[in-house]
Structure P
Amino acid sequence: MNDKKHLRWAVLGTGVIANQMAQALQSMGRTLDAVGNRTYDKAVAFAEKYGVSKVYNNYDEMFTDPDIDIIYITTPHNTHMGFLEKALCHKKHVLCEKSITLNSGELERAVKLAGENGVVLAEAMTIYHMPIYRTLRERISSGALGKVNLIQLNFGSYKDYDMKNRFFNRSLAGGAMLDIGVYALSLARMFLDSSPDQVKSFVRKAPTDVDESAAIAMANQEGQLVTAILSLHSKQPKRAVISCEKGYIEIMEYPRADEASIVDAETGERETVRAGRTTDALRYELEDMEAAVRNGNDMFLSYTTDVMKLMTGLRQEWDVTYPEEN
């Protein structure tokens, strides 16, 4: 644990998430400490934009930099494992963009390295850190809604059939599961008593042989059921419904939700519950990560592990693999 006033952050990558991360630190009255990117000029421009004092000539330098405590990896997920190994072996705490790895085997190695080096490893899954989900879990834990019986999840966007972009590009680990399915399964896992042990699915593949759309049904030992419909080529609402014995919870735009509706099963009365702000999603992640580094707070790594096992099993069933896995 770092005993200085502020833990020191470096970001790997300069894309959308890296920009949001730098802005989140600014909202906390902080400045990002360092940036690295495959293209040096982009890292320089990023640093100038956010007042970052250190730009690495070679981004590998951040893994050995004694002035850095936490690294946020925001690069495409097929690059994560190589960077995770370097960071964890050099005793850096790591917050890694979803999906944290390509498969369960990679994640098991990363978790082992984190344990051996005494550092925190976490996936940057907004759902685990949005205040609305703490509020909803507390409501369910109180018994007011009864047992969770069913969870229904939709997440679909329409992407043009450009097989060179990352969504459909097998060489960039494209496909719906690792890009958007991780959100759906992470939300489900958060509200289930245990991880599903029965899984059935149908998949439609893109011409590049990655998963374009999927329908998934799951059940766990407690008899809780989950359905998820995912697509990268058909627009759907980002909608979650958690059905309990005494009512149901409806959440729209669930990856970064800040409100939900609770509907009473008997009366049909609808209550709107609000907590947090969608615009602060990255800030909640960073704050929870710092708390974990300082105090050992939970960063939901066990849920991340369960979700990765489900995703890996589904892709194996669909025969969807990536070059790094062969």
Structure Q
Amino acid sequence: MSKIKLAMVGCGGMGGTHMRRFQTLRERVELTAAVDVVREKAEAVTDQFPGATVATDFHEVLDDVDAVLLALPHHLHFSVAQACLEAGKHVLLEKPMANYEVACKELIQTAEAKKRVLMIAYCMRFHPLVMRMKELLDQKTYGDVFQVSIWTEQLTRYPEDHWASSKERLGGGQLFSHGCHYIDLLLWFLGRPIKGMHMGTNLGTPWMEREGTSNVTLEFENGRLGYHFGTWGARGSRLRYAIHAHCTEGMIEADITNGRLVYIHRGEETVLLDAESGKHTENEMAHFLDCIETGQQPLTDGIGSLQGLRVIWKLYEAENEGRIADLTGLGLDEV
């Protein structure tokens, strides 16, 4: 089978983290073009991939590729992804899908009409530690899960004029931009939420127009609870990136930072899996290629990704009104 020809649109920020996947999967995918409004950023990518085209306008390369990877400011996700889908290209779109529900729904409908893959880059679903944790929870290897807690602590500082400082261009704050990964995981692990609450602050992250620190608590249909704490203001951290799944027969810890999955029971620890850093983005790209080649539905498709965003929008709405969010009846299985 011939290689899939792909253009990367957006070569700064998130775009710069995608290089390894192209090297690892070079037998299946060819990086044909690099596009960025700052030409030097695109050229820095093509320096690693001789023969790839450099462009400052994505329209210029669409005739030469089968698919695109879009790593752009959030407020550009809809317009660029829509144009690529309408041109008949498969799209791997960085999270979050779009800043508004109507835009998300239009992308989903266009992908279906054009019979093209629309996959959202929730790369944590493809992390080996997370994938193994999901299997253990589904199999009830350590009993019933009743609480999943996720911590993401980092220092992410933006200049005042940066697009990610703006709640309008970002689509919200830290929860919408980064926490969407972990709301997605909580839904994947625990099922349907019925109520929840969010508290956010930009104290400690004054460069953020909306929250730079976020706390989310969710209750699910089966009585399970989910929690996510995320901050872009961490000047120090112990947990950094960690997921704790409390089950009736012990706890499973995914230590994302150190690449280790551990089972803990009454003070005794058993290492279940060690994982190399960076594998999740490679696994994500391999899955995207599989979907193009076989027609299978992406694990992180548009409809599934919209579910998590609907939860976040409901949490924001309830926070603004000073109440607990009712998360029932969100139409989580439909566009």
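A few points about this structure:
- Once percent of Cα pairs over 18 Å apart, for residues 185-240 alone is computed for every structure in P, Q, the highest value turns out to be that of Q.
- Comparing distance in nm of label points 7 Å out along Cα→Cβ at positions 81 and 113 across structures P, Q, the highest figure comes from Q.
- Which of P, Q yields 1.16 [Rg/Rh (Cα atoms, Kirkwood Rh), for residues 137-192 alone, calculated]: Q
Every number here is computed from the coordinates shown, using simple stated rules; none is lab data. Keep in mind it's a predicted model, so treat the numbers as computed, not measured. Cβ atoms are built from the backbone, for glycine too; each structure is taken alone.
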